[in-house]
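Q: Following are the structures in question.
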Structure P
């Protein structure tokens with residue numbers, strides 16, 4: 001079976017969101033695969049393409065292998081596309097959203113869902129992305145830290161000062177929502193930044209359980225190697241605009257999409273700006289497709305009056321169909 005999604009001709013005031021690494025969990029999407037042949041076929045296609053039982057990791061674990069970067073990224077892509085196919089199986093033709101967006105690795109899921117990249121090409125890209133990120137982290141270990149309760153400007157300034165003082169790397173990796181920022185860089189610079197952030201009145205400064213400094217210059221070796229794979233991948237115009245992580249604005253051409261993917265590994269995820277753009281452009285409902293509810297949770301902080309929907313299991317699919325079918 002080839003992955004295909006059919007959308008209505010008219011755009012709806014919806015934003016289709018796709019989760020990134022960290023949203024995975026053992027058992028994700030198993031119920032959908034059991035209930036919907038179209039979702040099950042997605043996992044079969046992923047297993048065949050990857051030459052590994054990614055479906056078994058999603059459904060049964062073990063957790064340590066599922067959370068390994070090299071497995072988590074294709075597992076999340078497959079899970080989100082399985083959920084999307086289950087939605088289509090329930091409805092017939094999906095409402096065409098006004099925009100697509102995905103957080104970090106989820107941007108690849110958004111591009112597949114928007115028809116920009118074939119599913120198998122998306123799997124190949126995220127598997128390679130995960131492999132290269134893991135290698136880069138082993139060669140130049142780094143740290144990522146969540147910072148709560150400070151503004152973006154303050155965090156950015158402290159990171160820049162700490163990096164300069166340590167002759168290293170520290171920058172904002174993810175501006176997730178007001179008051180929730182993730183920073184990334186080498187251990188010495190991040191340690192200095194943590195002390196300064198606490199001194200500046202951060203409510204919490206919480207190290208993340210990773211040794212990879214994603215969305216920082218420490219990922220340059222991975223980005224350089226991934227570029228060739230990106231350039232060799234066929235990219236088409238999206239059926240609706242995809243909002244880019246690093247710009248917070250729609251990617252309006254195949255060239256812009258390639259540039260975004262080349263930049264994304266070392267650049268910051270401007271998620272707050274991305275969501276505010278979508279809301280200002282008329283989006284009324286954010287729909288998170290795939291495991292977890294991280295992105296709808298962030299949207300609640302960014303736009304408190306927004307309507308939010310999650311689609312991760314059979315009940316969610318049926319509820320979405322009842323509202324939009």
Structure Q
């Protein structure tokens with residue numbers, strides 16, 4: 001059973017990335033054959049400064065390791081370092097259908113009203129994502145709710161390839177791994193918006209590189225309402241900021257929202273926020289310290305990525321060779 005997942009090098013890692021993805025990577029490495037990449041090829045579907053892109057690639061690798069992903073247990077690599085991703089993506093572009101891609105809501109969201117100016121890469125992004133998964137014959141993919149549609153497309157592409165070339169068992173149909181708390185962390189300034197590194201408010205997002213004082217400050221300034229926390233889960237309805245902070249506490253502590261409310265229900269945010277800040281500092285600040293240390297050693301990170309790319313290619317290259325033979329290329 002093989003897991004594949006990746007994160008774009010398009011900004012500093014924040015609490016939502018950690019709780020929604022990276023922390024789960026740490027757990028998964030003990031259960032599956034795991035491959036975690038920095039998806040730099042996906043990043044350039046929109047303009048990236050080349051110098052910044054390289055820096056961010058190291059940053060994502062450092063974040064994986066600082067959070068507890070062990071390069072000896074899991075393969076950590078950069079997507080562009082394994083050419084099999086691009087090779088398989090072209091073949092799968094010829095398997096996928098325009099109608100399938102037209103239904104992808106993320107392209108519509110990212111391209112906006114001026115889709116004619118969007119890159120072709122942004123449109124075919126989901127096919128490259130399918131290649132990322134299928135080039136390792138990954139059986140499981142840890143995904144957020146916003147990526148479920150793309151995983152369904154990967155399953156459709158795998159199924160059509162298997163059918164068209166009469167190889168019913170060649171590509172497995174990858175299954176989603178969506179489990180555990182903290183799958184969707186919202187902005188500290190707007191409980192209806194996802195926590196994002198592109199948020200214009202400096203206090204909306206907790207970054208993994210933030211030090212203890214800054215983490216505590218951001219939680220102290222987090223938007224709330226004047227009511228105390230409810231004692232029952234139903235009481236969080238129509239209270240998005242309160243629900244978000246309860247969810248963050250639960251995700252960091254490993255408790256359910258019900259357990260958090262049984263402990264803090266009936267108390268005001270003057271009690272809850274300090275408790276949340278203390279917990280967040282305990283869990284996140286050490287990661288930030290290690291992350292900053294690793295970023296100061298790019299040679300080490302480059303070595304990890306290069307070695308990981310070699311391991312990943314050793315898996316992917318024979319699979320692409322088989323695909324070429326199946327479709328009729330000379331190999």
Structure R
């Protein structure tokens with residue numbers, strides 16, 4: 001049976017904390033930005049967060065992971081290319097992936113090697129999130145972690161943009177893209193992930209684009225970084241010159257689907273935001289699921305907006321199993 005979506009992405013255990021703006025400033029972090037770190041740099045931050053008594057939750061994460069969990073929870077058949085270590089966090093991650101119905105190859109690095117990746121996510125009262133990510137073993141993927149036949153047996157292959165930050169992960173992504181040259185029926189989708197990464201790894205993104213993308217996901221800042229523009233309207237216009245379909249989220253301004261022939265705009269859903277963490281991942285997973293059900297592009301974006309709104313109303317990057325099903329049913333009734 002064909003996979004609906006296969007993806008490559010960082011395997012991270014997300015730990016989310018509710019914090020005041022003052023603590024973000026004290027820790028020297030930037031609001032609504034992602035910073036790469038290592039386990040040693042995270043340790044004193046975790047200690048300070050625990051001392052603060054901040055409300056916290058933890059689950060398996062990573063951008064592509066969150067998107068696959070959403071799609072799988074709606075009913076899609078999903079396969080993940082990722083890497084963890086045989087430690088407590090690695091077990092947590094794989095158990096969570098299994099619980100969500102997402103398949104994977106199952107390799108684990110030996111206990112005592114580089115630890116499983118970890119992401120600290122600090123959410124402020126205005127629903128903004130600041131991330132401190134230690135990729136650890138997740139940035140060390142190699143050929144043994146790939147299952148090229150399983151990936152080729154997919155309708156869509158989804159690349160997490162963060163893959164460009166690790167030479168090993170990037171080469172794994174390129175190996176897959178080379179293999180998929182023999183399977184032109186597989187649609188290739190890319191998440192831009194972060195505006196700073198788009199700007200800093202432009203050559204890598206251009207190489208990925210050269211393999212023939214079908215869909216690119218990003219927010220307004222990432223779209224401007226990709227097109228080298230300083231205004232979202234200019235960015236949308238520039239994206240029309242691309243051969244792929246661009247799907248751009250714009251917060252309170254909703255989203256836009258850009259093809260060479262048109263720009264489709266979809267209004268945002270009016271909600272009380274609690275936490276924006278994972279909203280873009282949920283949007284992509286929801287959009288791809290709707291696309292696989294043969295909905296038109298506007299309907300896909302409407303469902304993606306609806307799903308992302310449910311995440312923004314929730315503390316943490318995930319919904320419960322029941323709420324994913326409820327989200328799908330509620331949208332189908334509307």
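Every read-out reported here was derived from the displayed coordinates using simple, explicitly stated rules and does not represent laboratory data. Owing to the predicted nature of the structure, the values given are computational and were not obtained by experimental measurement. Cβ atoms are built from the backbone, for glycine too; each structure is taken alone.
Q: Ranked by distance in nm of label points 7 Å out along Cα→Cβ at positions 141 and 317, which of P, Q, R sits at the highest value?
A: Comparing P, Q, R, the top value of distance in nm of label points 7 Å out along Cα→Cβ at positions 141 and 317 belongs to P.
Q: Ranked on mean count of other Cβ atoms within 10 Å over residues 61-68, which label among P, Q, R comes first with the largest value?
A: Details: P: 13.9; Q: 23.6; R: 29.9.
The maximum falls on structure R.
Q: Tell me which structure, out of P, Q, R, gives 0.94 once Rg/Rh (Cα atoms, Kirkwood Rh) is calculated.
A: R
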